[in-house]
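> Structures incoming, each one as structure tokens.
Read the figures in this text as sums done on the coordinates, not as results from a lab. Predicted model, so just to flag it, every value in this text is computed and none were measured. Cβ atoms are built from the backbone, for glycine too; each structure is taken alone.
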Structure 1
Amino acid sequence: MRRRIELEYIFSSSVKVLFSRLSTPAGLSEWFADDVFQKAEQFIFVWNGTEHPATLVELKPNSYVRFKWDDVEDGEEYFEFSIHVEPLTGDVALIITDYADEDEVTDAIELWNKQMDILHRTLGA
């Protein structure tokens with residue numbers, strides 16, 4: 001059974017700049033995949049020469065973007081990048097929602113942590 005994972009990371013970046021790294025092929029290829037192509041609502045993520053298609057399900061500018069891997073059998077699964085600004089501090093929080101097999105949750109979290117390190121360096125945040 002697959003488990004939903006929700007992770008939060010704080011960035012010192014503008015929402016607009018961060019959102020462009022989460023929702024565009026150019027931005028995603030800077031930190032998330034080796035390369036990213038878009039064909040209408042389909043994004044093709046490339047790692048080590050292998051293509052992994054995902055469909056853009058929802059997008060609200062400067063707020064969130066949700067994708068579904070095309071090869072996932074469970075129609076309820078998705079991965080999402082959501083941006084929240086803390087009202088009191090103004091901190092920009094990136095919340096990632098993803099799914100992983102029970103025995104792979106720790107590995108998935110470690111992978112997201114590494115990806116967030118790359119994104120932080122890319123943004124200089």
Structure 2
Amino acid sequence: MSTHALSGASMTEVQGCLVVTMHSEVSDEAFTALHQEFSQRLVDNGLPGAILNLSGMQLLDQHEFGRLRELSQVAGFLGAAVVFVGLAPGIAAFLAQADMDIHGLQFCQHMEDAFAFLASSA
């Protein structure tokens with residue numbers, strides 16, 4: 001298991017997947033670094049999937065969600081599946097009320113479910 005910390009987020013490889021845990025709001029500069037590191041690790045390590053763990057976030061705005069969706073799309077272009085995990089009830093309600101585009105995204109409530117999903121889609 002390998003871990004790399006970034007401002008507001010951390011990345012760890014677990015069970016052959018890249019787990020990105022968001023700890024707080026991430027600035028645009030920090031997100032650009034996160035995006036580069038995320039993409040590079042998927043390619044360099046040939047990882048088939050990633051989990052975006054949002055359990056540490058209580059708030060998420062449209063811009064931040066758009067950036068996370070972008071991460072998911074890039075991973076898809078690189079051949080990796082992505083699962084969003086741990087949405088707070090308020091964030092889930094916001095995404096529904098704001099009519100955010102979640103088409104093609106996979107969500108799980110628990111990490112175990114995300115790992116099972118990624119294992120079944122490999």
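> Distance in nm of label points 7 Å out along Cα→Cβ at positions 20 and 108 was computed and gave 1.7; which structure, 1, 2, did it come from?
2
> If you don't mind, there's one more thing I want to ask. Out of 1, 2, which has the highest value for relative contact order in percent (Cα under 8 Å, 6 or more apart)?
If we compare relative contact order in percent (Cα under 8 Å, 6 or more apart) over 1, 2, the biggest value is for 1.
> Which of the displayed structures (1, 2) returns the greatest value of mean count of other Cβ atoms within 10 Å over residues 44-51 on calculation?
2
> Taking helix-only ellipticity at 222 nm (-39500 (n - 2.57) for each DSSP H run of 4 or more, over all residues; to 500) from the coordinates of each of 1, 2, which one would give -8500?
That value comes from structure 1.
> If Cα Rg over 2.2 N^0.38 Å is computed to be 1.03, which of 1, 2 is the source?
Of the structures listed, the value fits 1.
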